[in-house]
Structures are given as C-alpha cells and as structure tokens.
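Values quoted throughout were computed directly from the atomic coordinates according to the rules given, and no laboratory measurement underlies them. It should be emphasised that the depicted structure is a prediction, and the values quoted were computed from it without experimental measurement. Cβ atoms are built from the backbone, for glycine too; each structure is taken alone.
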Structure 1
Amino acid sequence: MNVLFVTHCTPMDGGNHSLLRLMVELQQPPYSVTPILLTPIEIKHSSSSILREAEKYGIKCIASRFYPFKYQSRSPLNFVRYTTNLVNLHVILHELKDVKIDLVHSNSSIFNIGALIARRLGVPHIWHFREFGDWDFNLKPIFGRAQEMSVYRDASRIIAISGNVKNRFVPFIDKDRIDVIYNGIPVDTSAPVSKHDSEVVRFCITGALNKAKRQYDAVEAMNILINQRGYKNLHLSIIGEGKDRTLLEEKVKSYNLGSFVTFLGWVKDPQLLYADMDCGLMLSKNEAFGRVTIEYMRANLLVIASDGGANSELVDDGVTGFLFKTGDVSQLADKMAFAIDHQDKMKDIAGRGWKFSQSHFLSSDNTAAVYNTYLKYGAVDK
C-alpha cells in the first residue's frame, strides 16, 4: 500500500514529530505501508527538517511548491499564493507519475493540496486535523468558511487529535465523519529518575517562542514568586527558539531575573534535559493536543497546564498534574509555589502522571488506529 503523506511545513514541530513516527511504524509489520512524503520547498534551512529525518528511514521524499488555503490575512499576495496551487498541482502530479498512490494522508487542516491530489488521482483522502486553525493561530480560509467546509466534506475521513479539536469542527462537519485518535508517543517502561538533588525546584517550558505558547506567562509568574513573594529556590529553563526570544529576554532582564531564567534555545531532543527538571509548564491558550505535556509525564515531571484546548483531556487536576485558568499568572504562580512548598506531594502527583502516560497515548495504539482508518475508508489491501 503506497500512501502519500502531505505536510505543510518542514521544521520538526509537534505535528511533524507525530507524522514521522507514524510513517516509520507503518513501514514495519504487520502494516507494510510504503510512505511517500510531500513537503513544501524549504524557504530557509532549518536546524531540523522532516525531509532529512524521513530520508534516514528510507522514505521517499518530494519537495514541491504549494501554499495553504488559510492565512492570518486575506491580502492580495495570499490570494495569489493560493491560486498558484492550481499550477503547482500539475507539477506535483508530474513528479508522482511513476508512483502508484493508493491513498493520500494530509497532516494539517490549513492546506488543501492533498485534497486536490486525491481528487485528481481518484483515491481516498484521510485528513488529519492537528490544530484548531483559528483559535490557536488566527488562520482563516482565504475564500471564507463555505470554501473551507466544502473541501473538508470531500474527505474520505477526518482524524482529530483531541476531542476539543473535533468539537471545534462539529458545527460545520457531521460529527460521525470525524474520529478522535490521540497522538502517540513511544513508551519507556522504566520510570526516569531525576539526576539532580538540589533544593531548587526546576521548571521548564518547551516550544516555539511565540505568543501562542505564552512563555510570557511563565516569566510573569517567576516575577511574582521571586520579586513579590520572596521565593529564591526555583529556576526556569525556556527550551525552544522563535521570533519572540528577544522580547522575552528583555522581559527577563527588566524583572532582574537573569540568574533565575535560562534560555536553552532549540534542542533536538529536549527529553534528554528533563532528567534535570522537576516540573513542566504547558501554558498555551488553545493547545490542540499537547505532545509536550505527555513527554513531561513520560519524564516523570509534574505537569502544570492551562485549562485551554486539550489540556483538560490530558491532565486530571490534582491527580496527574495541575490545571489553572488560562492567562491567570497569579494562579499559575500559586501552582508553582505549591510544587516548591510541597515537594513530596509534587513527586507523588508526577508519579501518577507517569503511570497514566504509560497506558495512554501510545504510538503503537495511534498507528493501529490510523491504519484501521485506512482499511475502513480507503481502497487499500485488506
């Protein structure tokens, strides 16, 4: 079975991490899928690219020019970009002429080139919704909601990565056509043991540095704890790169928090750093799934998460982690203070989160569920 996987970007963000794992596992028995990966042409070199990672596993990769059909603004340039997809489609089909494609799997809701390819080839199209689009990235369809929904309704099946993502689209798409399949993450059955024995409680926040991920809230909470409440035995590591790094560094400097906050930049495998951490922060307003949340749990960290998006599906407040009202930095500071003041309880809750993560969100379950979707709704080997 030859499956064309289409992704909207090349950097190894959460969606592409999940896609790579899915493709790798589908190559193996009992599935024996042959994945072909289609990506946009890289505009600038990324420190980590799904193209290079996929090639390591022998996956055939095609880079071509195509654009989303959702943007933050309906500028003339974006209209032109989108309409060139009709030309780009012919180029892509020519590049695929020697490959028999049985099914197309689109890895994001913000572009429709996969739908166009599937329609031209006359094969099933599975659409994987990994974001809200409007709620998390303020993206809107270039030709309006009617165009967006008509394209989605043509899909053979839609996969949503959380119940919250499904609910966002249910007003426009029949709920019975959308399956919730949570992202899967490889599991390590041995509980990680922290390498540091300092009395300093170490917090971390991982993700692209931008307003959507709300690293600013973490800095504000640190200011409350250190400069207003007098705590000194804590440290925050900010893991990731992005356009807001300079502004965040200036905010840290303005609060005189330089000795309490460290910017670690982009890290290929942040899980290697988690052994030196105690708590992981997930502060996004609308996180479609929260892969990082599960990675925190797998690393035996206490998760402190906002109550927006899918976080409430992943974290049982006070049982497997803590939830706080999104954007309420005082409440966030309270949760962080609890971890500092009650370190034994912090470790107990982190331990329950680790146990929960061992039986949920397994990559093997995710792969099996996606493959079963292929069998049920696609013209594939049965």
Structure 2
Amino acid sequence: MLSQQDIANVLSGYDHLKIRVGAIASHSALDIFDGAIEEGFPTVAYAQRGRELTYGKYFASRRASTGRVSRGIVDRTLVLDRFDEILDEEFQHRMRERNVILIPNRSLTSYVDLAAIESNLRVPLFGSRSMLRIEDRGEEGDYYDLLAKGGLPTPERVEPKDIDQLCIVKLHHAQKPLERGFFTASSFEEYERKSEQLLDDGVILESDLEGARVEKYIIGPVFNLDFFHSTLAIDDEPRLELLGIDWRFESSLDGHVRLPAQQQLELNTSQSLPEMTVTGHSIATLRESLLERAFDLGERFIDVAARIHPPGIIGPFCLQTCIDEDLNFYIYDVAPRVGGGTNAHMSWGHPYGNVLWRKPMSTGRRVAMEIRRAVEMDRLDEVLS
C-alpha cells in the first residue's frame, strides 16, 4: 500500500493552483466532471476505445476566450485501449505533470487491478485508498465484515439448506463479469431448481455458487444513502453530510414487475428468471422521521471505518439500504467512494445537499468543493491518498 508519505512526495511536485480533476470515463464520471467544472477545475476523462464518444464528443466542453465553460463538462478525453493502461509508468508521469487528482469510481476498481491501485498507481486519489478493497464481497475484511464489527444492521445470512422464507442469493454473473447473477428463493428446493437452471443457461458458475452469500430478503423499498464525510470541517460544522438518496432501475427485473401476475406465470423458461443488472437511477427522499436513523448509520460507519482502516472514510460514500415494514434499516451493500447513482443529481444537485449548502450540490460538486477548500487551507494531503 502506498503510504501517505509517498503521496505527499508526489504532491510536492504539484502546482496546487493548476489542479485537474480526472476519472475513469464510466460509472459516475459525468457527475464528477460536472461538479469539477462548477468549482472551476479543468477535467480529464480516461476512456476506453469504443466507449469514448460520450465524453470526447457529446459532453465535450467548449470554453470562451476567458476560460468560462459555455457547453459540456469534459475538457480533455484520453483514449486508451484498456482502462488499466493508466498504470503505465509514462502515462502516470503525464498525469502527475498535469497535476491530476483522480476521483475513484467503481469502474476504477473493476477495470484496474486493485493491488496495483494500492501499490503502483502513484497518482493522488481523492478519498481513502485503503477502503476500496472492502467492496470485494466474500473476501476477508469485506464490507460485511466491517459492518459486523461496527454493529450495523445487515440482512441475516443463512445456509442454502436452511432457506425457509424469501432469500436472495448473491454471486457474480458468469457471462457478464461485472454484473450480478443474483436470484431469489423461498425454499431449498426452489434454490436447487433455480440454481440448476441458471447453471444450465450459463448465467452462473458452480464455483461462484459455492461461495455465494445467501441472506434473507428484506421486503421493502431500497434507498441508496449518498453521504459525504468531511475531514476539513471547522468549528461546530457536522463532519457527516447526507447529500441525497437514489434508487435503481434493474433489467430485466423492472420489466418483470410491470407485467400482470398471470403473465409472469406464463413466461417461458428462458424468460422466467429476472436478472438484476443496474441500468439507471432516480432521485428519492426519506420521510423526515427516518432521517435521524440514516444519519446514525452514517456516523457508525465512519467510526468503524476509522477504527479498522485508519484514517477511514474521506469524502463520499454510499450505504445501500432497504427498510422493512417496521421501518428498520438494513445495509446490503457499501460503496466507499462516489456512488453509482449520483448522476441522477448532477447539475441540479441532491435535495439535502442543496438545502445544506444553499446552492446546487451534487456529490461531484461536493468532492470538487472539498478539493478547493483543501487547497485554500493548505490541507490537500489530508483528503488524498
């Protein structure tokens, strides 16, 4: 793991008045770039060939002679054959020459080897580099382990043979490595039948099924809580901010739930088991009587993260929750970086972030604002790793 001294050495060669904000061009990059532009930072997208037009053409920025942006949000798009080419030593050197601060999103850790990010990517990352590994579900020290150590509520884990109510089986998709091969079952017999069908269809692998997490399915709405933890808070400012909330659209699950029950029963075998591939997000709010409980979850997560992975969470994180009929929260997933649904809030901001900061405040803009504050306070090393 690169040390803070390693990053401090890199920062010593940066011109803090010429910072550029960079991100892997995927996932929530548009929110990151929009927020950076709003706070006056030039932006650079690291795109993979065949996926570059969104950033290099359709959202490319146009600046007046004064430097003011009149259109778009991406100042420069660098096209790579593969995302992991950012690890190339010469490429990293050019990133450092341009004073780039890289904002991690899920695509960074999905397409670039995590061990290499931890030890070989000598470009400052906003947030805590040491926290990124907790997303590897099933590995020692994953977010479930962290949540357990913090006494935070998660859906109860069960063994397949003990399934006696609706449960969800969590494992990777065999044909789409970055997607989910999740399925539900209410009994061991249903688990065996569905898993056999998915194995035959090539949707899941036997090796993944053996290591799958099976947990009780919480019947209730899903809320992704988009938090921000500021290490630069001064005086009596709360360090924890709830910026906003989003929820997901999933294919083909959302198509299934739009069908009448009788039609669902009559689907053929190839269509009967829905997939849960995230395809988009939308904005949500919580009833106000639940907000304090949401803040409590955020505070407790910050505390356990600082204890187990010092210095803990820096900047944005997302607790993905569901709420049962008794209004109890359960955390079923964690993103220790910019969440996947924050594009729903770019430009016009998160509802709660807007009222807190009295201006449009998306996650991307809040990140850029923290970088701006760190530069002005000469505390940039405290928000980077």
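At-a-glance table
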item	result
If distance in nm of label points 7 Å out along Cα→Cβ at positions 128 and 264 is computed and equals 3.9, the structure in 1, 2	2
Structure responsible for 4.1, with distance in nm of label points 7 Å out along Cα→Cβ at positions 16 and 288 calculated and labels 1, 2 on offer	2
Test item: mean projected area of the Cα convex hull in nm² calculated as 20.3, pick one of 1, 2	2
Origin of the value 4.0, where distance in nm of label points 7 Å out along Cα→Cβ at positions 184 and 368 was derived from one of 1, 2	2
Value -8500, calculated as helix-only ellipticity at 222 nm (-39500 (n - 2.57) for each DSSP H run of 4 or more, over all residues; to 500), assigned to which of 1, 2	2
Relative contact order in percent (Cα under 8 Å, 6 or more apart) - highest-scoring structure of 1, 2	2
Structure from which 3.7 was derived, distance in nm of label points 7 Å out along Cα→Cβ at positions 8 and 48, options 1, 2	2
Distance in nm of label points 7 Å out along Cα→Cβ at positions 40 and 80 from the coordinates reads 3.0; which among 1, 2	2
